[in-house]
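All of the numbers you see were taken from the coordinates with simple rules; none came from a lab. Everything numeric here is computed off the predicted structure, so don't read it as measured data. Cβ atoms are built from the backbone, for glycine too; each structure is taken alone.
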Structure P
Amino acid sequence: MEPKLEKKFVDLSNGERYAYVEKGKGEKTLLLIHGNMGSSLYYLPLFRRLPDDIRVIAVDLRGFGDSSYKKRFDHLDELANDVALFIKKLKLKTPLAVVGWSAGGGVALSLASKHADLVDKVVLLNSMSYRGLPICEKDEKGQPILTKPYKTKEAMAEDPIQVKPVLDAYASNNIDFMKYIWNLTIYTVSKPTDEDYDLYMKETFKQRCLIDLDWSLTQFNLGVGLNYSQVEGDKSIAKMKAKLLSIYGEIDVIVPDFMVRETVGALGDKARLVIYKNCGHSPLVDKPDQLTKDILAFLAE
């Protein structure tokens, strides 16, 4: 049965207003955090499959979907702080379980490290590394020059491959071009139904914070020493108490395998990795049944 997902709103103590969707009631709460260019509704495949005896909540992060964007941000920690305020405002029973897809994985890791008492389980879906995701200058062939990460937000905003085309598509409401990008990078194995795809695109075009989010990916480092963008780590990954399940579609063209493995490696016996064959950057679309099964088994542990 198709779940009725109507967006609800809650005002946070920092002045932002968060939109969210939810279904189910139960002892356990599962909080879903979307990635870049996404929204809560990208989790529709899970909402359709998860049982009603779990309370499932998906948020629109600041600057995405129907949430507010009062204040710009430079770091995923700021979004994780929003989510912590959201959890407290809704008086959700803690510790709870969090799922983070792609850039949402960074927000989930920040939440579990900086607000460790709120989270007891983390599921990462094709997540960025705990040491960030670099955006670098490009050579004449359009390939990234790994030794030249952007030093300012303004310079990064002009990136001709990863950033500017998306900004231009947003500005001109070019849905066909956006679908072309998604088919090239995310839906490389399966594609959503036409109806779902239209809904996802409608949500994607509500994003207002692309530059802030892209910059935040580069500034993220919960580890020790310098990351790919030469940003010093804050060592907070060591404070994470939660168990972690990292799920990775092995033919992902956005997040490389080694970045997923380094996060799992940093958490030692608290973490484990599951690799999905014939799956790209979105297990939600490529392997929704297996994904649901694995999440439920992890929650039951």
Structure Q
Amino acid sequence: MSLQDWIRETRDNVQTYGLSRGSAIAAYEFWQGALIRLGRDVWNYGTPVYERDWDVLILLDACRVDLMREVADGGSYPFLGDIESFPSAASMSSEWMEKNFADEYDAEVRDTAYVTGNPFSRELDGDRFARFDEVWRYGWDDDFGGIPPRPVTDRAIAAGRAGDHDRLVVHYMQPHVPFRSGEFETGHTFDDIGSPDDHEKFVWHKLRDGEVEFDAVWEAYRDNLEWVLDDVALLLENLDADSVVISSDHANAMGEWWCWEHPPYVPVPAVKNVPWVETSGADERSYEPTLEPAEEQLNDDEVSDRLEALGYK
């Protein structure tokens, strides 16, 4: 957003919402824009995943380090051993794909199978990968408003058993919203604080504006992580791999640096630092996947609808 755009929007928001709320909108938008410019042009830190050794990389979208450690302390997931903090190269999924699947890693990408529930894969060239499985295109749950873990698990197990690659990246959409608990409306757009009153507001923006309790959001967030970890456990006992890493593409800010959720390029440590857990897998054949790819292709509007359901527009 240019300075002229910001001034024009500020004037419009003050006229619409009054001086107090309009000024708050302007301050937040100005600060978020400053963070984005700082992270994009000045402090663009982070480590691409191909700089580390692994056979299988399991991404749990939008997972915080402290959230993972809290769940691990409960003892229900013994494969969560030492949880390191890893500096992600990105603060948003599309940025993560752009940086980690960059041309400089073309040789590694060509030996990688990518099984993903994240619709931003639409921006990638699938022909670059050894296997490219966009599960979100056919494993979507319209009632839930997203893609649950199980379709991704099914296709990841199938890819692992096919063995037509050197590396496997499995990209789950949890603990990213929507929350399975159904306690919060997650919103359907990526609107900021100045969204019209008749628009559904994103849960992180409700948290920012004091409309929901932090502890309630945290519990729903944690429940989503436990949901996907149940499937990670299933995957690990149906996948042969000596070196498995469980990590995330980015995390979520919950007020740190006056930032919420995960705007692109922001250098906020709460967003850029993600879990890094090293484990292994052994195929015990305890589960047989049933989901097969669908031949039907989504049109652009349908793809946009699925991104909107995840909070992007």
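Each of P, Q could give distance in nm of label points 7 Å out along Cα→Cβ at positions 210 and 234, but the derived value 4.3 comes from Q.
In terms of Rg/Rh (Cα atoms, Kirkwood Rh), which of structures P, Q is highest? Could you put the intermediate results ahead of the total?
Values: P: 0.93; Q: 0.97.
Max of Rg/Rh (Cα atoms, Kirkwood Rh): Q.
Taking distance in nm of label points 7 Å out along Cα→Cβ at positions 98 and 250 as the quantity of interest, name the structure among P, Q where it is greatest.
Details: P: 3.0; Q: 1.0.
Sorting by distance in nm of label points 7 Å out along Cα→Cβ at positions 98 and 250 in descending order puts P first.
Which of the displayed structures (P, Q) returns the greatest value of relative contact order in percent (Cα under 8 Å, 6 or more apart) on calculation? Mind dumping the intermediate values first?
Details: P: 20; Q: 28.
By relative contact order in percent (Cα under 8 Å, 6 or more apart), the leading structure of P, Q is Q.
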